[in-house]
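Asker: Next up, some structures in structure tokens.
What follows is calculated from the coordinates using simple rules that are stated; it is not laboratory data. Note that the coordinates shown come from a computational prediction; the quantities given were computed from them, not determined experimentally. Cβ atoms are built from the backbone, for glycine too; each structure is taken alone.
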Structure 1
Amino acid sequence: MRALAARVALRLLVVAALAAAFVAGPAPSAFAHAGLESSDPAAGLSVSSSPNAIVLTFAENPDPALSLVRLLDADGKTVPGVSAVTAVAGEPLALQATLAQPLRTGVYTVNWRSVSAEDGHVEGGAFAFGVGVTPAPGSEKTVELLHTSPGASGLSAAGRWLLYAGLALLVGAASTCLLVLGGGVPAGGAILLRVAAVLAIAGLCATVWAERALVGAPSLLPLFQTPEGKDLLALGVALVVCIGAVACVDLWSARWSLVFLGAAGAAAVLVHVLAGHADAVSSWRVVNVAVQWVHMTGIGVWIGGLLWLLLGIRGMAKADRAAAVGAFSRVATVTLVVVLATGVARGMVEVGSLGNLFGTSYGITLLAKVALVVALVALGALNHFRAVPALGRGADVRSFTLSSRGELVVAAAVLAATALLSGLAPA
């Protein structure tokens with residue numbers, strides 16, 4: 001037992017070393033969602049003569065087809081003759097709205113709403129500038145450029161949670177059946193695979209519907225013509241491949257079909273990662289994508305695999321059950337190290353500084369996720385150091401089963417926190 005504890009402690013030290021090395025290494029280029037970085041005319045300043053266009057520069061590539069700009073005068077009335085936003089040649093981060101006629105002397109407010117072409121997330125704001133006069137602080141006149149249902153963001157988060165749960169079960173099925181259960185699918189496994197596929201598809205449908213509302217697309221077709229819509233279509237194709245893999249496991253329950261299932265699930269995870277924060281423009285873009293993909297796939301092996309283990313050990317003889325649980329415990333320990341290391345690395349990139357961890361919505365949500373992960377690791381350690389050795393001595397399986405069910409409940413909450421984080425701007 002002491003030797004086992006020493007090995008686990010050593011692995012946790014490796015996690016800390018990897019995280020420290022990542023943090024101490026060269027800092028990746030900063031990126032801050034689709035927020036406004038600068039403007040011409042600049043916010044809060046005065047220009048001597050009317051500009052010909054309003055140019056907005058963002059932190060991420062904006063989608064011109066879905067982004068909006070409205071110019072208001074000092075009375076809050078819309079200024080006529082302002083064009084729809086268009087891309088600026090040679091400047092992928094910039095959008096412009098041209099003016100049909102010169103602006104008179106006075107204070108004007110630019111209301112803007114941007115949709116990221118990289119992950120489909122929405123940002124908005126307003127700023128004032130003056131022509132011949134300097135705007136006073138707080139002189140902005142704000143309007144709602146596009147009304148969206150308050151439930152759209154909640155539906156989007158719920159969709160991502162269902163998607164993550166489905167993909168975790170698909171990846172966990174392949175890893176546990178291949179590495180722990182001898183390459184066979186346990187009784188009831190076919191039903192669980194279908195449930196996993198339904199969860200993932202339902203999650204995608206909810207995400208698509210919410211995204212249509214959030215970005216202001218009038219119907220699904222205009223959405224699918226945008227970069228973010230094409231990402232969702234690509235995810236749909238990946239999930240169709242997953243359904244094909246599930247059918248193969250149903251028809252030919254063999255190692256090759258389980259390998260196909262695992263590869264299809266991991267590929268779907270990669271497609272999702274390529275449409276999210278990790279793929280934002282950065283000098284470490286490839287590293288960020290790889291780390292996020294390994295992190296999410298590892299969660300599937302660990303958490304999704306645990307449910308498959310509980311399904312597989314039902315009705316097993318004591319010796320076989322102890323061997324299966326022991327094998328999964330070894331796989332889960334290695335996977336836990338990988339998940340923690342990659343999670344720390346991604347968290348540091350997205351948060352940026354310790355202050356952001358406590359002063360932003362993203363940082364606070366991340367802290368909540370960390371607290372849940374600590375509880376999850378504690379339950380896993382309880383199983384690893386007490387329940388698993390007890391099974392090897394012929395103890396009853398109920399203690400291990402109850403503790404594992406508790407892990408799954410907390411894991412579901414961790415996935416919910418991850419779904420919320422995916423919809424928030426990185427700190």
Structure 2
Amino acid sequence: MGGHRVVSLDLSRHALDEPAIQAAGLIAIYLPMHTATRLAAQLVPTLRKVNPGAHVCCYGLYAPMNVEYLRTLGVSTILGGEFEDGLVQLAERLSQNGNGNRPVVTPQPESIISLDRQKFIRPNRQGLPLLAKYAHVILPSGEHRVAGYTEASRGCKHLCRHCPIVPVYNGIFRVVDREVVLEDIRQQVAAGAGHITFGDPDFFNGVGHALALVEALHREFPRVTYDVTIKIEHLRKHRKHLATLRDTGCLFVTSAVESLDNDVLAKLDKGHTQEDFLEVHRMFRELGMVLHPTFVPFTPWTTPASYLGLLSVLRENDLIENVAPIQLAIRLLIPGGSRLLELREVHHLVSPFDPEALVYPWRHPDPRVDALCEEIQRIVAAGEKQKRSRRAIFDGILQAAHKAAGLDGDFTSLRILPSRATIPFLNEPWYC
């Protein structure tokens with residue numbers, strides 16, 4: 001990076017390297033997700049204790065959304081959006097000033113949020129753990145493939161109210177040069193990857209770029225598979241291109257469906273309906289493709305009946321195996337800058353912003369729904385720990401939902417449906 005010596009630590013796989021921390025003039029912490037940000041907040045005091053003279057920077061999607069809280073922890077520089085140039089400028093500024101927190105420039109000269117177009121270069125993955133230590137794709141045959149990760153674009157054209165990308169990118173997306181993405185994939189395939197996850201918020205934001213990329217990938221590595229994330233709205237609009245995904249090695253498509261209640265979907269400004277989702281589901285079945293829907297089932301508008309309705313639709317359409325159990329336990333997060341606060345009903349429902357939780361806390365008007373959410377989270381955690389099948393976990397969830405709705409249920413039919421082995425999946429399900 002700009003001629004500077006960089007030591008990379010992935011604390012999900014590495015132990016904290018105290019000598020490296022003590023030697024650093026700049027400590028930069030990547031905050032791509034809510035959970036990562038909360039973990040980083042616990043880490044910063046330790047880093048400052050180990051090296052009180054280092055300049056601490058937080059960068060990534062969740063950094064600019066939590067500026068005030070990060071400042072209280074002693075974070076001097078915060079970078080979001082297209083952060084790479086700012087990170088290089090910061091390192092240059094510190095080297096000219098002799099590194100460390102002296103002198104601290106306030107306000108920081110680097111933009112907190114930059115959406116400037118950049119000239120991307122191939123990511124340098126040296127020093128990171130072996131790819132085999134990360135996620136694997138498990139195929140219907142039982143084969144495990146090491147999964148790599150790359151991004152063909154950043155940001156998103158859309159303004160879904162609950163999405164954490166919106167406060168930073170505000171409807172803008174940026175394309176990563178095709179050859180840079182392919183170079184990144186080449187180095188990961190050389191390191192053992194047999195599958196690539198494209199981490200774009202929506203792979204079809206730039207559909208021409210996306211299709212050219214996967215066609216080039218398939219020509220060069222015909223045995224390498226991949227997965228992508230695409231909105232239901234885009235899957236319907238670009239249905240003629242789905243066969244290209246299938247024929248170039250796309251194992252599955254993840255789509256943030258969020259809810260099957262049309263009123264809730266309208267409040268979230270998702271751009272699709274339950275009927276649209278079921279249409280896409282049918283399209284995928286006809287094409288022999290796999291759809292992995294994700295959900296935020298617990299919202300201020302969820303009722304015991306609507307939650308049971310979600311489960312019924314999944315069951316009736318043979319989608320139980322397509323949904324990771326954690327997706328049936330997720331509760332809506334309202335981060336700083338969320339467009340959800342535009343809704344008067346939400347504005348009046350939330351408590352003041354909790355900087356440590358990084359959200360506006362809310363309670364459901366019906367205590368039964370919050371109790372059901374806690375029960376589903378318990379069922380999922382216990383089921384995953386016991387390595388129970390998705391169908392077995394779903395059975396427990398369904399029983400709890402019937403009980404919360406004051407109904408009796410018949411669950412015996414769940415045990416005679418086809419095995420989960422027909423669905424390829426990542427062994428580390430995606431969620432925030």
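Asker: Consider the structures 1, 2: one of them gives -11000 for helix-only ellipticity at 222 nm (-39500 (n - 2.57) for each DSSP H run of 4 or more, over all residues; to 500) as calculated from the coordinates. Say which.
Answerer: Label of the source structure: 2.
Asker: The value 22.4, 71 for Rg and Dmax of the Cα atoms in Å was derived from one model only; which of 1, 2 is it?
Answerer: Corresponding structure: 2.
Asker: Identify the structure, out of 1, 2, from whose coordinates relative contact order in percent (Cα under 8 Å, 6 or more apart) was calculated to give 17.
Answerer: 1
Asker: Further, regarding this structure: Comparing 1, 2, where is mean count of other Cβ atoms within 10 Å over residues 266-273 highest?
Answerer: Top value of mean count of other Cβ atoms within 10 Å over residues 266-273, among 1, 2, belongs to structure 1.
Asker: Taking FRET efficiency 1/(1 + (r/R0)^6) of positions 186 and 314 (r between Cβ atoms, R0 = 41 Å, to 0.05) as the criterion, which structure among 1, 2 has the greatest value?
Answerer: 1
Asker: With distance in nm of label points 7 Å out along Cα→Cβ at positions 82 and 242 derived from the coordinates and found to be 3.4, which of 1, 2 does the value describe?
Answerer: 2
Asker: Computing distance in nm of label points 7 Å out along Cα→Cβ at positions 90 and 282 gives 3.0 for which of 1, 2?
Answerer: Of the structures listed, the value fits 1.
Asker: Figure out for me which of the structures 1, 2 the number 27.9 belongs to, where mean count of other Cβ atoms within 10 Å over residues 170-177 was derived from the coordinates.
Answerer: Going label by label, the one that fits is 1.
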